[in-house]
Structure P
């Protein structure tokens, strides 16, 4: 439901959260019992952050508009290439980390670069083949480290950095350049 410029989604969550979608739309998630006044106060206290995120999304859209959207054929080619490259990288880093994994799936995801299920199945975005190889490796390491820590705790990042000391430099590349790639896929 839209309330004063944002969509409000109530759920069993314990805290109020805000996200800004690629189209600039603001989504507020709140506990079922959170008073509307608390939600509105939270939104207002984060107004500057919301405006910065909306500005960032507009900039990404402008950058992506300068490039052609990926065709279905290009996306299929990227997926095929990723299906050859990523399993090799997963195998290499799994040995270094000392973990096993399940199935590897390559997808054209709109919001994620990778994920790891509780069963150890790994999913990767086909767009990773457009990133520098070390960036792709940083995502592989990140997901494999979830086999030891299914969270983003200090212990998780300690494991990531043990295996991939320059992780943050490559993570920053993805944060800076990744949104334009995703926008070219999603339109």
Structure Q
């Protein structure tokens, strides 16, 4: 890329991979925009003073999110070049990380309020953006089927981000505030 601007979107349209022009409000654009926002929040988490192991996993997650974005940005009605894909092993990695972190956490008996430390809050923000991306992906899937593995990956990623929030909070000495309803 020599120029960052092309002026191709000046009238509210963009191109899917394959060249088809669509509105910038198209469901596919909404989904990969949500994934891009999620990727940015994960970068923010990675920039915090957290365990190097978490940073390494988050880099892998960011790479996988770019794969998911490309798969969603692909026009399903046209032939495009071969794209990378997600694999069951990507989900297994998240599950293994969740399990390892959970072993060091106290049981969860109540919902918890996001917060306690800015890093914990960033994890919760990423989790909620992940859930929004998942919802928009489900809407897209209802009208134009997407690969099931993308849905499963996002679902597991939101779980990972929740546990990461709890674990980084514990690592940083943050107090976890339970949500207990008052009668």
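Here, each number is a calculation from the coordinates, and none is a lab measurement. Only a predicted model underlies this, so the values are computations on that prediction, with no experimental measurement involved. Cβ atoms are built from the backbone, for glycine too; each structure is taken alone.
For FRET efficiency 1/(1 + (r/R0)^6) of positions 81 and 169 (r between Cβ atoms, R0 = 41 Å, to 0.05), the calculated result is 0.45, so let me know which of P, Q that is. The partial results should precede the final answer.
Values: P: 0.95; Q: 0.45.
The structure behind it is Q.
Hey, FRET efficiency 1/(1 + (r/R0)^6) of positions 73 and 105 (r between Cβ atoms, R0 = 30 Å, to 0.05) derived from one of P, Q reads 0.25; which structure? Don't jump to the answer; show the numbers that get you there.
Values: P: 0.90; Q: 0.25.
The read-out was computed on structure Q.
Please state which of the structures P, Q yields 0.90 when FRET efficiency 1/(1 + (r/R0)^6) of positions 17 and 89 (r between Cβ atoms, R0 = 35 Å, to 0.05) is computed from it.
Details: P: 0.60; Q: 0.90.
Of the structures listed, the value fits Q.
If relative contact order in percent (Cα under 8 Å, 6 or more apart) is calculated from each of P, Q, which structure is the one that comes out at 27? Walk me through the intermediate numbers first.
Numbers: P: 18; Q: 27.
Answer for the origin of the read-out: Q.
I have 18.2, 62 for Rg and Dmax of the Cα atoms in Å, calculated from one of the structures P, Q. Which structure is it? Don't skip to the end; give the middle numbers.
On the way: P: 18.7, 52; Q: 18.2, 62.
Derived from Q, not from the others.
For which of the structures P, Q does the calculation of helix-only ellipticity at 222 nm (-39500 (n - 2.57) for each DSSP H run of 4 or more, over all residues; to 500) return -20500?
This value belongs to structure Q.
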